[in-house]
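What follows is calculated from the coordinates using simple rules that are stated; it is not laboratory data. Values in this document were obtained by computation on a predicted structure and should not be read as measured data. Cβ atoms are built from the backbone, for glycine too; each structure is taken alone.
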Structure P
Amino acid sequence: MKQDDVRKANQQQLLGLASVYKGLTRKQLADALGRDQTRLYPPSGNPKLDYLMRLAEVLDWPVGDVAEAIWDRRAGRPHCDDPIPEGDFDTLNAAAREAHKAGKFALMVAIAQKMANHAVTPEQRALAAHREAGGWDGLGRYTRQLDAVRRGLQEAPINPDLRLILRVNLANSYYTLWHLLEARAMARDIIDELAAEPPATTNARAADAFAHYVLGNACRRLIALEPERADRHAASARDALQAAARLYTALADEAGPGEGAAWRGIANTCRGGIIETEVELKLREPLAAVAELSAGLGAISDAEEKGQPLAGDRLESYGWWCIFGCNIALRHLHGRELQRHMAVFTNKGYEIAERLDNWAMRERLFSLEFLQRQRLNELAGFPVDWTIDHEEVRVIVGTMGRFPMFRSTGWKILQTATVVGDN
């Protein structure tokens, strides 16, 4: 069936549902949609925004859900230049893993959705959702990752380790999207369960480490959101991050250079987060802490000089060190020291974010730089010039799409900054 015909059929079904739901006659439905009753939907099959909004109001659905129901789910698949392999479920699963290793995340999503079409058991459907979530995560499409993980968790019965991995990934999705209370609660629940029944497999041990990582970072972020409870959050964050660093290091030591390198990188992220929490607990002086974080970034140039540039989780860890440094500077430094350290950390942070195409890091850098600009405006008593180029506009727009919580900040940046560059 052609896509136009698919959209028309989907609209017909939605109109039927709307009519039954609200008990509307054809004329009443047409009036509600602002259309003639002889042409309840556009003949092209491509409805305009006002039509979608009216239909959403009749159905009591979000507009995005109505649009997704009209354009079938595959319309949400990212553009992929690579051919999608053929084969049975196991063959596709292996291909999805290879796509992940190669950083071909759009291909991974496409393969995972094909896996879902081949899946016949709850385990296979959950695994397909897990692979799809991994692809969306790599693309920085965190709301879609969240949807995929939830879909996987709805399947039963499935292998306990797979369910555990899906649960901790759900907690991390909440953390990434700034739903910190949900992330903290889910991570604590997993940690408590594994404390009562210690994990016996590598996957379960990795999930335990990841749960401590999520808990620690969710509490660390709550320091800024709930300053009246900063000491409590900082103490909880420090404990959890120390445990995560210890667990990841043990896994890395056992795994060797391959997978162990990724786990060692995450442990290094935890160590940077611990420095931030110890400043809040007055166990470190702010200037000494930012100096230590700044000096740590030298590992990047040292590795490049040796012809072994950092990549993956190891490089990403230093991107997060930049974020931790910005957090400390904004909370505790002033004047030239604030400006100097913010410049160092944001410049290096943006560089790492670009190399890794890391949208979560970009969201933090834009948000922190915006907070710094707000402080400068307050001190100066008038707006301080902020210029951005067209590439930065592109990235800000992409970040707004990926992080609903960032949208208001993104709009403020776009409305107040001066855009320079080619027209």
Structure Q
Amino acid sequence: MSAPLQFEPPRGMRDFYPEDMDMRRAVFDAWTLAALSFGFCQYDACVVESLELLKRKSGEEIVGQIYAFKDKSDRDLALRPEMTPSLARMIVAKQGSLSFPLKWFAIAQCFRYERTTKGRKREHYQWNLDVVGEDSLGAEAEILACALNALSRLGLSAGDVQVHYNSRALLAELFLKAGISGELHAAVFLALDKRGKIPDAEIRGLLQNAGLDNNAVEAAFKIISLNTLEEARAFLGGLSPALAAVEELPQRLADYGFNDNLRFDIGVVRGLGYYTGIVFEAYAVRQKMRAIFGGGRYDRLLSDIGGKETTAVGLGFGDVVIADLLQENGKMEQLTGADRIDLAVGFMEDAQRSTAVRLAQAWRANDKRVDLALRPEKAKSFFGRVGKGGVAEAAYIGPDDLASGALRVKNLRDRSEKRIALSELNAATLSS
């Protein structure tokens, strides 16, 4: 006899059972409430995008990292690996009629074919925040403050998460000071972004392959080893516009009450080619994990796909790493709650069905979560089923309850009981 077929999700993909959805909903709620409280407007886009759009945005190398395919009309398409190209496409389509600056957010499912590791799947949900059409540092401050607000809603503070920040513009100034020409900067950014992920010897090889001589390679490593803004200022020989912006950002965040959440880190490079200014990544303080969120200023993406050149700042915040962090920090239960059902209602016979439905509907009318039995069952079976956890209270209705004109509602945590008169089944007092 052959073994029964067993199917699992494709590698790197996820199923969400009810308990998983509780966690996902808590994260999504924090994202949504934070974004709305900061005045961001929600948008969405199609999951399938033009491969050409993605090539224009990040270059040919991205084709090997995403799920690309041809449709039945031989068009080159792909599952979106991130939301920014779709955002740019949508804005370009209506650029003449939109009122800037835009503050938009989305919670998007994204797909990327990569090696699965802790904190990285081949699909994930990502919260995107973007401010488009604002060139002041206020855009970076507003986006970072919104992301930190979401973290605080999830019970995480500066002691749990720190935002490491840098500036691609500052790095460009440092590279030029070291004699590394501007046409090599994109390749240098891409190589240095891999530091900590691959050995330094391999990074040296990447820099040499990009056209840097040995002196330029050593200069690049010296720059990426700077520890403080004072050292960066000394290397430049004075203040610069990019350095001034980097020094000002913590002051901006302090106005929001996030005085201790930022840390200058010259190693934050962000490999994607469209970043032009401030860049940032958030990391757990006590756990060694992937970045919780990341982003920065991108000032040329719209013009790269046919729109008018428009400045923008964006952030991407994935659900995988934050769920791992919340689990490790013991925040899971306080976010999801011990009970997913406020009241379970059962009944012994068909004669009590109508009363059971009325009770369930009265509680539901008060925004309570109610599980109603779908058929008659014995009391032992009912309480055995609902008493396994996840249910706060239970009401079982039998002939005696109808005869007495009152129902008993049992608290399944402390085993206490309260009585509800049948005449009150439609009253607002049931919510108390």
| Which of P, Q yields 2.8 [distance in nm of label points 7 Å out along Cα→Cβ at positions 231 and 247, calculated] | P
| remark: With helix-only ellipticity at 222 nm (-39500 (n - 2.57) for each DSSP H run of 4 or more, over all residues; to 500) computed for every candidate in P, Q, -25000 is reproduced by structure P
| request: Match the computed value 2.8 of distance in nm of label points 7 Å out along Cα→Cβ at positions 15 and 143 to one of the structures P, Q, and report its label. | output: P
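For FRET efficiency 1/(1 + (r/R0)^6) of positions 271 and 343 (r between Cβ atoms, R0 = 25 Å, to 0.05), which of the structures P, Q scores highest? Write down the numbers at each step before the final one.
Values: P: 0.60; Q: 0.00.
The structure with the largest value is P.
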| If we compute FRET efficiency 1/(1 + (r/R0)^6) of positions 79 and 303 (r between Cβ atoms, R0 = 30 Å, to 0.05) for structures P, Q, which one ends up with the highest value? | Q
| Comparing structures P, Q by relative contact order in percent (Cα under 8 Å, 6 or more apart), which one has the largest value? | Q
| query | From which structure (P, Q) was distance in nm of label points 7 Å out along Cα→Cβ at positions 239 and 399 calculated, if the value obtained is 3.3? | reply | P
| remark: mean count of other Cβ atoms within 10 Å over residues 95-102, calculated, reads 17.8; among P, Q the input was structure P
| task | For FRET efficiency 1/(1 + (r/R0)^6) of positions 119 and 279 (r between Cβ atoms, R0 = 25 Å, to 0.05), the calculated result is 0.80, so let me know which of P, Q that is. | result | Q
| request: Kindly point out which one of P, Q the value 55 was derived from, the read-out being percent of Cα pairs over 30 Å apart. | output: Q
